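Below are structures written as structure tokens.
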Structure 1
Amino acid sequence: MKKKKLILSIITFLFFIILIYLIWYINDYYRASDDVYNYLRSSDNVVVTLNNNTYFFDGYGNENAIVFYQGGKVENISYAPLLYKLAENGIDCFLVNMPFRLAILDKNKASSIIYNSNYDYDNWYLMGHSLGGAVASMYSNSHTDKVSGLILLAAYPTNKIDNHIKMLSIYGTNDGVLNIKKYENNKKYWNNNSQEVIIDGGNHSNFGYYGFQNGDNESSITREEQQKISIEEIIQFINGGM
């Protein structure tokens, strides 16, 4: 009996240690800076709504839309400025919120939007930052009936991209988080409709508004400059075709 009680006590202790770690892990994430809240309000150019934990940035466009997957352990609204400015330029955007801020836990999140009869766009694009980009590539490949393109920010696909999907990859030369070796190796998954933009002086953190990410390098350009370049390239990619 004493041995059984000892084993039970050890199991209970380990359970609580794991529980405490999980609680800490869930609450240890990159929080959005105060700048983002200005982009969660509607204006004359963009109507911002929140429905089922998804932000919809509705601009003047009605042909192209983006569903965005956040980076791992990054608060989703950190990307509001980027998506708001895309909507200002005619590309509507949907910013979903992943369970515990990890896209891998709900890779099919986009389905609730792109298969929703309330939305009727000619072209759907999946876009994601870091881990969110990798997961977006998984989703895109299994939904070629709906997804026209894939946009990766400091990310790489983990599976062969279907030839029906055009792809844009953007990253900065000062990125200290992106594994460049894996990035280059995973170019074997790119298709003939893929293109790459390398931002001189850009880093990993500047794609969102959440401060400085652990392990990253300092950028030699501002966050605003990096996002301006990214927005211009994304608009050209979507409107200009391949």
Structure 2
Amino acid sequence: MDAVPSLDGYPVQPPPLRPPAVLDQVWRDLTFVHWPVDPDSVRHHFPAGTSPDVFADGLTYVGLVPFVMDGTRLGRAPSPTLPWLGSFLETNIRLYSVDDAGRHGVLFRSLETERALVVVAARVGLGVPYTWARMRLRRDGDLVSYASRRRFPARGLRSVLTIRVGDRIEPTPLELWLTARWGAHTRVAGRTLWVPNEHPPWPLCAAEVVDLADDLLEAAGVTTVGPRLRALFSPGVATRFGRPSRVA
């Protein structure tokens, strides 16, 4: 698909989610760290019916995104939260995808999580490459630190990130393009699926990277071609997921 010449016509607000919503979650204390990537170098990672999404600069991007998952509910509120899940950490490595229907989403290369049950359920049910890890988040004033060490598979892979949260910002067109994503593409049982979601616009703050030591990006088979973008921090959003649909 052609590079996006501008954000004119780009869905910066989520398309209406077809009912019923199947899952509600809260994503909080989230940090985006991004690097540019040559689209041709990652094209082989994308399932049938999808391709790398390309910005106006001719590049696609890879993101390292640690955050806290909270308040998971099945279906619409006021259904109860799932107490056996509770609040837990995740860190994902994600590429940016577009399908033949023009839906702009994300393609996960890996998702670290503390919950072994989530790993099994997501891998089997949705083909999403979750991995089991030991994880920690610490906050000290404006410093936020994330740490992860994988347990399974590829035991021992680490990701350590510390940021200093700055002032609230208005995102650039590229930052908006990277963060306004309303679904994920995945491959399960030989079929490519689109899993839609919706949430309010991210409240974003500039973030200074104080420390970064990461094995996950290389393990995901992604090579960057330029310097890291400025990091972004968000206190979070509430999100809803709709039913998956077939792409190819």
Structure 3
Amino acid sequence: MARELIARVHGLTKRFGERAVLSDVDLEIGRGEFVALLGRSGSGKSTLLRILAGLDTAIEGEARVDGAVSVAFQQPRLLPWRRVWRNVVLGLPDRGRDRALAERALSEVRLADHADAWPRTLSGGEAQRVSLARALVREPDLLLLDEPFGALDALTRLAMHRLVEDLWTEHRPGVLLVTHDVDEALLLADRVLVLGEGRIIAEHVLDHPRPRAVSDHIDVRARVLADLGVTDHAIA
């Protein structure tokens, strides 16, 4: 049976002035599929994510998402004057169920006892979990993650990896994770795509069962690093 597509990009080109940041990009994401997108700084990763989020529509070609989209950015972007639960449901139309929805989402990210906290009292990892709760409360068909763990320390990042995998297993949205971290991509994704010079230059399918270790895909890791132009693997 053919997979159900939740996002489709075809012939996508994005220009800033005369410079094409993305050039004739093709991409498909199936419902429930976890895709990681890697690339050097300035390769167009976040630009592609913003286009799929509907935040940038000045494009050539096609970029279509069938269903609801939510985004979690590298910075949690919480409003400091609103308590945590109000940040979670910010912008939702049904005001009557806000608190109950927020508490359910916060429980899923293991912050049930922080509903009435102020954002300034949260650690970096806690704030990022609030950001995930805010994305998930909208029940997205496509979840876009724009380097959401980049500012976290190593131990907190590992805990967030486990949490995201658990939430993805429970809700099964399509996911596009933009990251610079090769090991993060190998641990979480079904497919790893590498973006270079505005195009997808490589695709690697990961079929090892979860939970995984990086050593499960050590050969793929070497190929991804080569795709990124990293020749001394010891520095990665």
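Read-outs throughout are calculated quantities, based only on the coordinates presented, and are distinct from any laboratory measurement. In this text, all values refer to a predicted model and were calculated from it rather than measured experimentally. Cβ atoms are built from the backbone, for glycine too; each structure is taken alone.
Computed values, structure above
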| item | result |
| --- | --- |
| Structure with the greatest value (metric distance in nm of label points 7 Å out along Cα→Cβ at positions 62 and 134, set 1, 2, 3) | 1 |
| Entry that produces 4.7 once distance in nm of label points 7 Å out along Cα→Cβ at positions 14 and 206 is calculated, selected from 1, 2, 3 | 1 |
| Distance in nm of label points 7 Å out along Cα→Cβ at positions 142 and 158 - structure with the largest value, from 1, 2, 3 | 3 |
